[in-house]
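> See the structures that follow.
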Structure I
Amino acid sequence: MFFEDLDMNNNTFIPADTNEFQYMGRIDFLDEKAPLFIYAGSLVKTRFTGTKVSIVIKNLNAYYDNYIGYIIDGNTEGKVKVNKHNEKIVLELADELKDGVHELTIFKRQDGCHYFNFYGLVLDKGCKVLNPEPRPKRRIECYGDSISAGELSEALDYVGKKDPEKQNGEYSNSWYSYSMITARNLKAELNNNAQGGLAVMDGTGYFMEEGYVGLESTYDKLKYNPQLGKITKWDFKRYTPHVVIMALGQNDDHPDNYINRDMEKRQLWKEKYKDIIKSLRYKYPKALFVIITTLLNHDKGWDDALDEIQRELEDKKVVRCKFKRNGCATPGHLRIPEAYEMATELTEFIESFGEDVWK
């Protein structure tokens, strides 16, 4: 349904700039009445009264089919497919709820394959929104690729296997990425700055086939996909994490896996990654930086190079975490059970640094 066709005599519209909405993630608030959701896992929370709820959005599509994720009352999970792009539309989430107060989380399931403007909610006539639970005091930030974004996490018939040959975005769910699971385990807020295909350096990886854009060009950006409009800078003053997860090094072997045979390129890659980490360390002087790769199969040479980076930085706030099945668990993307496995180990690793990490 187009928003302009909504019968306001029988519904209540709650605009996006209402105080009872709590936002999380690198979100563009240039238009406070239509905040732009960009990164995987960005979300908005609230509580509402009544028996039904719909969302009002405008979707900007680059590729794949796009879906919006939602959770109602902590136990009803779902997704709704976006059926029109570049139009202000109404998407129904639920219409037969028990009359009363309900919790709602709306989140971005996918990465920069699309952005969407969130305009607000549509409720029963006369119903309202209420404040959600207080915002977590702990804060995490993650820089990663498709694994951190939860791409293909719901392809449960392919646990430990290669990805399905046919997929068009329907299996991706950031809620079940190891990064978001870890944040929930630690009761922390998360800015999940993850993009499928991302490598450290421009000209490598798989993100943006024409020119390949790397972390060096995205880590300090708010809007970062040139297919979806002007690139904009991120204001680092808006969010200061206690823990930063650096999870690159798995797409970097494309188009050339040079890490073990070209020492000059290896050194260049290390210096680029160190420069990014040092730039972020300057912005977040108190944060703990955790350098990882994931369970996805990859050349051990990249992990060896990450070990070297950690040693060469000579910084007690920059640490390495390796998983029991690091780089050898699956030839495909992490499915939900594998993401939980990884999140459990990462949670324990971060907890080992004690409460001082969160001060």
Structure II
Amino acid sequence: MHIRRITAAIAAAAIPLTMTAAPAVAAPDNGGKANQPSAAAESAALPEHQLTGYWQNFVNNAEPLRVSDIPDNYDLVALAFAQSDATSPGAVKFSVDSQLSGALGGYSDAQLKADIAEKQSQGTDFVMSIGGAKGSLDLSTEQRVTNFVDSMTTIIENYGLDGLDIDLEHSFDTAGMTSAARQLRNHFGPDFMLTMAPQTLYVQPGGSYMQLIDNLSDIITTVHTQYYNSGSMLGCDQQVYSQGSVDFITAQACILLDKLSADQIALGLPAAPSAAGSGYVQPSVVTDALDCLASTTNCGQFVPGQPHPSISGVMTWSINWDVSNGTTFSTTVGNHLETLP
């Protein structure tokens, strides 16, 4: 497993319904963990406010990229995605996609590993993502969990990665996923990063990710909910919000503040209009949402009951789409993250 960068340690030591217009409404003050620093986030030495992006290990209409081509704005990169291994139930596998290699004029596993190591030396962390729109994982038996843990351990060690990203967008076994994540954390130790990218429906009260988050809250690094490809959703103030607005983002992020510390919560948005079927917003909307959560400024109708200055940051799908769109997203949002309290 990749060891935390010295620079990070030094830094740590140094420091569709249409809503009608209405007056801003303050949310109730969230009790519990909201502004308490999390042990998991502290042990994983990311910047206080970070930008996460997914690197596509496949070819679509976005720009194909080598890892060495990833813009320096990104603090954490999720490799998308490990695939199910048909030869071993529950196990996963990963290698450079052959079509991607062809599109890049040749890109080998050895080159990928070297690129990851070089980026890590510059301060970027890497996690292996499972799931995505087309991926699924069945961990309903102890043997499947064992196969998954063994195979993911091999991948992480082989590529020198920093942790696991759970992006399961279909049904999954909560107990099995909980056990697998804890076994990986126990194997790699407190620097192991655990991130999640649930869809909005799954983090509504009673949603399938809520129990998983409860089970793993003490070791979660970041949950970056996907605030796109979504219907209208309830916010923590029990009002209905439609995607594409500051309120849709902030009022739902507020739901997780009852379960996680603010430094474990990030905002997931598309990097370009073509990156998602719906829910794209201009980077300025993302920065307004950050300001609203961090300092209760630049809010829409929804205003948090208190500022959450340690809000973790932003995730985007994807780095490839960001580069295709001239890195407008990562430049704007990345620069703004540096201005947060």
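> FRET efficiency 1/(1 + (r/R0)^6) of positions 189 and 237 (r between Cβ atoms, R0 = 30 Å, to 0.05) was computed and gave 0.15; which structure, I, II, did it come from? Show your work: numbers first, answer last.
Values: I: 1.00; II: 0.15.
It traces back to II.
> Comparing structures I, II by distance in nm of label points 7 Å out along Cα→Cβ at positions 53 and 253, which one has the largest value?
Working: I: 4.3; II: 2.0.
Going through I, II one by one, distance in nm of label points 7 Å out along Cα→Cβ at positions 53 and 253 is largest in I.
> If we compute FRET efficiency 1/(1 + (r/R0)^6) of positions 117 and 269 (r between Cβ atoms, R0 = 35 Å, to 0.05) for structures I, II, which one ends up with the highest value? Please list the in-between numbers first.
Working: I: 0.45; II: 0.75.
When FRET efficiency 1/(1 + (r/R0)^6) of positions 117 and 269 (r between Cβ atoms, R0 = 35 Å, to 0.05) is calculated for I, II, structure II comes out on top.
> While we're on this one: The value -10000 for helix-only ellipticity at 222 nm (-39500 (n - 2.57) for each DSSP H run of 4 or more, over all residues; to 500) was derived from one model only; which of I, II is it? Write out the running numbers ahead of the final one.
On the way: I: -5500; II: -10000.
Matching structure: II.
> Further, regarding this structure: Can you tell which of I, II yields 2.4 when distance in nm of label points 7 Å out along Cα→Cβ at positions 61 and 157 is derived from it? Please list the in-between numbers first.
Values: I: 2.4; II: 4.3.
Comparing all candidates, it corresponds to I.
> Given that Rg/Rh (Cα atoms, Kirkwood Rh), derived from a single structure, equals 0.97, which label among I, II identifies that structure? Kindly include the intermediate steps, with their values, before the conclusion.
On the way: I: 0.97; II: 0.94.
Value 0.97 for Rg/Rh (Cα atoms, Kirkwood Rh) corresponds to I out of I, II.
Taken together, the values in this text are just the output of simple stated rules run on the coordinates, not laboratory data. All values reported here derive from a predicted model rather than from experimental measurement. Cβ atoms are built from the backbone, for glycine too; each structure is taken alone.
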